Structure I
Amino acid sequence: MRIAEFIAQTALFDTLSQPDCEALAEKMTLRSVRAGETVFQKGDVGDSMFIVVTGAMQIFLPADEKNPVLITLKEAIAGDYFGELSLFDAKPRSATVVATSVSEVLELKRLDFADYIGRTPTAAMTIMAELAERLRETNAMLSQRAARDVVKELDDKLTVGQRLADKVADLNGSWSFIFFLAAITAGWVVINVFIRPPIDQYPYAFFNLVLAVLVAMQGPLIVMSQNRQSVKDRAQAETDYRVNLKNEIGIERILSDVEKLREEVRRKPH
């Protein structure tokens, strides 16, 4: 694996030129991480960022006195990066990262990064632009209403064919369709028993052909509807995540304000 080619495909560095990627690759170190090994813990002083090459990492907020429940923030896989803010400050880590499988990561130290951007200022501006874009996306998410009826939004965009596929899927999963098919079958049998000459005499080859065509058409329509339902489920899950994340941030702010208020009350003379 050529490190320069790999980091050129990473979201944080994909706008860098090839020479800049080559120069940055020389500053990075490839590390192997065992399954269950902690890369860093919340509160540790940060001095490097990481890019996942192989394997997977769990990024989470560990349980403590204020938050008794472990909160998973993200599952980082190949190509994902984390700890990038440590390249610009020496503040404590805001989360804990543990390898969930045998993994390889690229590590970039702050001092190496500082030396790199000192020699290639254009690359520094490119990286800062990418970080600024991520910050804008976060601010946009926090400033807008998180709760949305995504299922209704998707339903409003359905085409006539997609609506028909959903109707067929709904009909096939109902007693109405069973009773309708049984009635049609019984009626066809009765008609061919009493009419002379019969339209489709026993063993009703034409009727069997119609049923076979009906089944052949139902299959793709049902699969189309199921695929659309999967899209709806993923969209709903993403919306739920955004709502929960926004609620968590709001609760943390409220708790912080309450704690500040308590401190002010303690400092006031009685």
Structure II
Amino acid sequence: MRKKLVAGNWKMNLSFREALDLTAKLRSEFHPSDKVDVAIAPSFPYLYPIVKMLEDNEINVLAQNMHWADFGAYTGEVSAPMLRSVGVNSVILGHSERRLYFHETPEILQKKVNRAILEDFHVIFCIGEKWEDRKAGKHIEVIQNQIAGSLFKLELQDWNLITLAYEPVWAIGTGQTASPEQAQEMHSFIRRLIKNKYGSETANQVRILYGGSVKPGNAAELFAQPDIDGGLIGGASLKANDFLAIIQAAKEAG
């Protein structure tokens, strides 16, 4: 049975003091469980101190992005060796905001994923359609192209390092959430897509998270769906009590 994962993507939020306070509260109130893994993705300047704060805790620390090169003349970018040097070996790639605002194409993301795999990084790879895609009935095609365009050149064993996060763009930060049925339908399709390419064993082991206005009030119903293996949480991860409530929902669903 797949273990649930609840990951908090803090995006470009919180002062340093606020980030430390939030981490301290999570550290003191999170109780490890064999039913759920937990991770947080602070902004780059906060990674090292938060890694140090969580050294004796089972909350994992993720980076929100990374470059495909090890080092070089890429002003403003951060590489996998840099992340590893401060104790981080997991990264979120392909988030819709990176695709939209920074024009990350499937080809760019493929290069980033390949680098992450080469560095033995765990990747949460994000996929999701816009509202106009869903309204036009193209949401299945969009998701298939995003996955195939960046991940289908991976070797079978590489999928041990991949977690997928389905985040419909129309539900991110809008308060609008895909219904449990809509989310399950897409998660089931994604799993079949992987099965057709890599086989049943890989498809059954890969975790597929849901993201998009997940809150304490809807987390339990979402996580109860058979192909939803947890959540990539945005705004609710900035409030310790909300994030802890979502973690509890994952424990109960697991």
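We did not get these values from a lab; they are worked out from the coordinates using the rules stated. Just so we're clear, the structure is a prediction, and the values are computed from it rather than from any experiment. Cβ atoms are built from the backbone, for glycine too; each structure is taken alone.
Could you figure out which one of I, II the value 1.2 for distance in nm of label points 7 Å out along Cα→Cβ at positions 25 and 57 was computed from?
II
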Discussion item. Suppose distance in nm of label points 7 Å out along Cα→Cβ at positions 177 and 209 works out to 2.4; of I, II, which structure was it derived from?
Written reply: I
Item to complete: Assuming 14.9 is mean count of other Cβ atoms within 10 Å over residues 121-128 as calculated from a single structure, say which of I, II it is.
Response: I
Item to complete: Have a look at I, II and say which one yields 180 for volume of the Cα convex hull per residue in Å³, for residues 105-160 alone, as calculated.
Response: I
Worksheet item: Can you say which of I, II returns -13000 when helix-only ellipticity at 222 nm (-39500 (n - 2.57) for each DSSP H run of 4 or more, over all residues; to 500) is computed?
Response: II
Item to complete: Work out the source of 18 here, i.e. which of I, II gives that when relative contact order in percent (Cα under 8 Å, 6 or more apart) is computed.
Response: I
Worksheet item: Which of I, II yields 18.2 for Kirkwood radius over Cα pairs in Å, as computed?
Response: II
